[in-house]
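What follows are several structures.
Here, each number is a calculation from the coordinates, and none is a lab measurement. Only a predicted model underlies this, so the values are computations on that prediction, with no experimental measurement involved.
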Structure I
Amino acid sequence: MLAALVMVNRQETFRRRRTPSVSVTMAQAVAQGAAFVGIVAGFWHIYWIAGVVFLAAGFVGLFVHSAGWWRLERSQVPSKHGDP
């Protein structure tokens, strides 16, 4: 799934626009989640404490990213020309 999304990303870069497809957005979320679960499972298999630490770090990173994104989006002021 990640390989297919890499190809979609290259096409989006070539066309200089993002796809409005809901299925691509959902596939990105599922693929990123599955990759995260796989990495956590790998660390957990080696040493369970490492798995717990990686899982906790992932959640902290998610909250930091969400807070930063939220602050950036909320602080956007519409321009005078009507562009968002």
Structure II
Amino acid sequence: MPERDAESSEVVFAGKDVKLEDFAPHRAVVGTPDDCIRELESIRELTDPEYLFITPTGVPDPEQQIRELRLFAKEVMPHFKKG
């Protein structure tokens, strides 16, 4: 398992205040389906992970979480389908 980078540790454990757009690259997959595809491609180029754990965070409404996961499944996942 890769080590958590120093900035991630400061944000997660020390409460460092950081803007999402500054923190997200290579750490979070957020935005439109095209944004998500670009970020996942970047992550794949950097680490070539065997799998990724995707969960909607920061969204307290369960129905919204379901809509987001369905959108991800419909618009993003097919881009990475292995032939």
Structure III
Amino acid sequence: MKSHCKEQVSCFGPDGLLRRQDYTVDILGDATELNYAFDYRDVDGIIVPAKRRVYAYEGYYQLVKEPLLVGIDMGEITLL
């Protein structure tokens, strides 16, 4: 599988859905990132997160709220 880094930590909620991925971005000099997934929706039987937020972190996963690195808000979701 292709990815932006060699190692990631995936954190799941009690419902089994992905809540956060922690990783470094190899091509950005090992920049640290916390990638949050939320606002899950059922799309034709497949549960997908409609919102993603990516922030930097420092130390032991201490979130750096500003600046927001990536913000994704999906409105209508259609699977083909």
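When semi-axes √(5λ) of the Cα gyration tensor in Å is computed for each of I, II, III, which one produces 32, 21, 8? Answer for the origin of the read-out: I. Structures I, II, III were shown, and helix-only ellipticity at 222 nm (-39500 (n - 2.57) for each DSSP H run of 4 or more, over all residues; to 500) at 0 was computed from III.
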